[in-house]
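S.K.: Take a look at the structures listed below.
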Structure I
Amino acid sequence: MDTQKLYSLFNSCSGVSTDTRKINKDEMYFSLKGDNFDGNVFAKEAIEKGAKFSIVDDVEQKDIHDNIVYVENSLKALQDLSNYHRSLFDTKVIGITGSNGKTTTKNLIYSILSQKYNVIKTKGNLNNHIGVPISLLNIKDDIDVAIIEMGANHVGEIKRLCEIAMPDIGLITNYGYAHLEGFGSFEGVIKGKTEMFEYLTENYGHIILNNDDKLQVKNCKGDLAVTYGSSKDSEYIFDYKKDNSSLKLKTDGFEFNSNLYGEYNFSNLASSITLGKFLDLSNKEIQEGLNKFLNDSNRSEILTFDSNNIYLDAYNANPTSMSAAISNFENMNINNRVLILGEMFELGKYSDHEHQKIVDFVKNKDYSRVYLVGDNFSKCNTEGEYFFKFSNTEELAQSDSFKSLKNMNILVKGSRGVKLEKLFR
């Protein structure tokens, strides 16, 4: 079945689904395949649970039910359907990629632009070859802007996502030491993320460019870049103030207040304000958006736990983001510092080296205690009585050392799978 015929069926549905456990009435179910599952076997079950149509790429399934539709490749059919859908609307699509800060930046832009426009955004972490198409299919006639987060762990993935989403505007938050196992090296990360710039340049899109980032400037070949940063040759020049609780940016004589902390959030905040200005929002509208900004759970949160102040940034971690979080923590005007660091995943052959670098980075610093959680950190060479190693979060939570923490300022940073937030929930 070709895309236009499939689209006519889609128009009679309430949406799309790839999971029969979460199917809603009259949705179109796409039977996708993974390493350990084949969605084709659930095609009939999806219809029995309320799906209007099931899309399969297993020829043996197509005659089981009248509303089972056969295509050559279910994933490609979903991607082509979403691309066709996106092409029918004048909605402005903003693409966001990068190693760190994608979701924070997405949420900032959403909060700011919502003060003037009708905006949708990628939900949760639906930012891959499946999530991006699902997000695009949420575009309706009344949607002015769609903010699409794009994640990748291999070269070529951002290029494909851009081909599907066709962004009009895009930005790279940064290049970092993330997903090195898939990208192969830091150079692979740069090549993969830069595919966003390449697409926008080839298609006359606008790039929101961090003028302080030499790698971004080097890899931006287009003439339609909108530059921001502390560099004086930027189109939007920002100065920033910081204290222990919030980050403030000043540009064109106006000071923007945020509820974010950490110098590492400077570019996330500055790029979002720049995009707001580029899309004709007033300073007042931008500030109203910042006032209403809510970040996803476990990202740059400040909590109180017993008598301790918790700086929780445990949604994810890689060497770049962990080093930035620690550096910011060290620069804060506070005493009684404690680190709780969870291991970093998807580093492949670089894992031992990168975990040891983090340990070496915090050696002989002014910390009351440093807790290292996970198998990768357990292999590191540590010196000093203030280092404590634990296999997992539960083991740390039950330790006398953790239970005895009083009146401390505690930075919590680790990969999602370590679930460090459970220490304080």
Structure II
Amino acid sequence: MPDSMKEENTPTDPMKVVILNQYYAPDVASSGHLLYELAQEIALLGADTSVITCRPSYGPPESWQECPRKETKNGVNTLRMNVTRFSKDSLVGRLVNIVSFMVPLTLFHVLPKRKGRVFLYTTNPPFLGFVGGFISLIFKHKYAVLLHDSYPEIGVWLGKIRSGGLIDRVWQWCNKIMYRRARQIIVLSTAAKDLVITNYGADPERVHVIPNWADPNDLTPKPKSESNFAKKHDLVKPFTVLYSGNLGLYYEFDMILEGARQLLGENFKLVITGAGGGKNKIAETIKKKKLTNTILLGYTPQEEFNDALNCCDALIVTIAKGIDGISFPSKLYTCLSVGRPIIAFSTPKSELRSIIEDNDIGAWFEINDSDGFVSYIRHLMLNPQKVQSVGLNARQLLETHYTVKKSSKAYFDVLELVNCE
């Protein structure tokens, strides 16, 4: 039998899946934890599953945990590459980190091992899928693309990349190759599906909307009075609203902080935890407005995450104007898990709005509507039964629509489409 035939799967072999992503648990990046859960579920469904990633490097150095370079856990073979870990605050450092990941990844883990395997390229780093696209121009390469955040659109939105400039045009050209050559594409929302079809000419039949999730067994509701985090920060008695996650530049916080200013002197606390490019601005606003009812903290360790999410009476999810289709806040699903009302800020056309309003799991407000935010907080403070009933709706929605098992089965089915082509 020819060597090339030996490396191809036979019909009785399990599907071999390789997931590629710069960040992976125990790193603090939310995408890394989602992929950690996804990989294990795909393995349970019968796939021979591998992950190629980096050592923890997403958050501040104090969040980096030591972990094995190679390990097999719950049926998943994980390889963490030794790459540079310069500060992401430096553009040069960020680029060096990406190059030190992508070059050896391509040369040693994709090119020589592509036969008989299905590769799932994510958008961390944002041009990781270019590897798949350009390899497929020369060799047979079965791959799918998972779109979390769409570049160069985010870079243009942030003003880091000039719309219509050389970088923008070259990046979009590379995206067209990546998406058109992909056997299948997975996106998080209908708006993202429209983006890859309209901007990059992807075949609509090959684009699948699969939402993110939270594990209802890992993240569970409990009374705020039992939360050690709430006790530590004196949050048991005040009505507490929590934002937990990325403090990046494409999330909106001004209206939330203005709402906290209006609620000064009332039985109210705002807690913001996480890190990102917007954290310094948030800290400055808290100081400038003398928001004594607002606490700003760093990332919560993963082992304390469920306890910390239960420190509050309501949770905030926000996404900035112009981000629809470019990004979707996966923190929505973790918020649903602990059974609290969700307070969402977005543009009126965002899918975030329809999810909140169609399922009676909280309240949606247009960006900058601090008055509506304050009015809703006061309404909840006076109606504890409403807080409870809406929270129950949130938890039920997670259990029926947004579980890791449900989404993982959808991923598995898409990857099988790739494998069978």
Structure III
Amino acid sequence: MNKSFIAAFAVVPFLLTSCVLDEKENTECDIEEVSLHLETPSDYFYHDYDTLKTVISTESDIIFIIRSYAEIQSVPTTLRITSGATVYAVSEDGTEKPFINGSAVDYSDEKVNKFRVVSQDKAWSRNYSITVRHDKPSEGYLFIDFESYYLDPSGKYYVWDGPDFFNDGTWKNGNPGFKICKSSALPMDYPSTPAIGAGPDGSDCVKLETCDTGPFGRMANMRLASGSMFNGIFDVSNALTNPLKATQLGSPFTHKPMQMRIWLRYERGSVFQDRNGVAMDNVLDEPDIYLVFYRNEDASGNKIVLDGSDVLTNPNIVGLGRLPHHVNPDGSDQLSNDPIHGVTDQWQEFTIPVVYTAEVDPTILENKGYSINFGSASSWQGGYFMGAVGSILYMDNIQVFCE
């Protein structure tokens, strides 16, 4: 089973708390959960559970999405915060007052509501915003060219804008984890970087590279980090205890994807190594590209989100398209010295059909009952911390054609 995109976070062997430098009791200052209380949630949201949002430790802008035609005003709101902390509502002029759970918050006109959470010992605080936005109907055709990118607030690594329907409108990759491992690295030394003017049409594209994680990674037996791109969420607070479950993959989508076309070129690293850093002479590194379409709700109406442990095997997957690879009789990935994916060091456009194993219900589709997930990696076994340092996958001009 391939979990190559998880290698993006192979360099997070030590958990960082979300607002403190070291773990001490009563010093945390997080919003952990936000709940909006509506008598008829389905008048506003696609699913009743959309009124409840779990907030991951790295998230500070909390966004709820309502139907495009829904009009929402003041809504009673409950914030679950870390033990002992205090939360304040911050007005437009910067004044603060304690926020009382159940108080009505004005979400009309996509207003940005600001809050500040202060730890029990008063030494730490975090700023948050909560917004309710109208859904933007997605197109039945997607084109992604990776030309909208910028440095993160720390100025250390690059972030890419994605389609609006992505969870927060951005691609996810391993750069935040690599920052923990090699804080001195320059932005262009990270696993996922822009390649300026290097695309097949002379435009900018994205470069994914399998990188050595240095002494820090060797100490944790996580010796490499595969460059990656995917849509979803990564919860750093679970990175140490259960890294595969820390990823929440996919975004609700209202069209049935039929095929993906993408421009690729690949430069293979010279030595494929196992997790212990031992060279595997009869194995060549390979890139990975896939598109997964899955049912995001069970028969009882409970939310389903794929993670790193089941992104290609979950029984709720109804459609899957993937770059060709050798597989074992049981369907697992087969390491090989004769790859069949066909990607070379020259730009080529690949067409990857989405193969369906179940029917897609049009009514459920219209109501965002299915999610789409893109995954890509410079080393397809990077999730097992296996691959060839120096493998580089260039990727550009993704097109997704829908029924």
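Every read-out reported here was derived from the displayed coordinates using simple, explicitly stated rules and does not represent laboratory data. Everything numeric here is computed off the predicted structure, so don't read it as measured data.
S.K.: A value of 78, 46, 40 was derived for Cα extents along the principal axes in Å; which structure in I, II, III was it taken from?
M.R.: The read-out comes from structure II.
S.K.: Can you spot which of I, II, III the value -1000 was calculated from, given it is helix-only ellipticity at 222 nm (-39500 (n - 2.57) for each DSSP H run of 4 or more, over all residues; to 500)?
M.R.: The correct label is III.
S.K.: With relative contact order in percent (Cα under 8 Å, 6 or more apart) computed per structure, which member of I, II, III shows the largest figure?
M.R.: The maximum falls on structure III.
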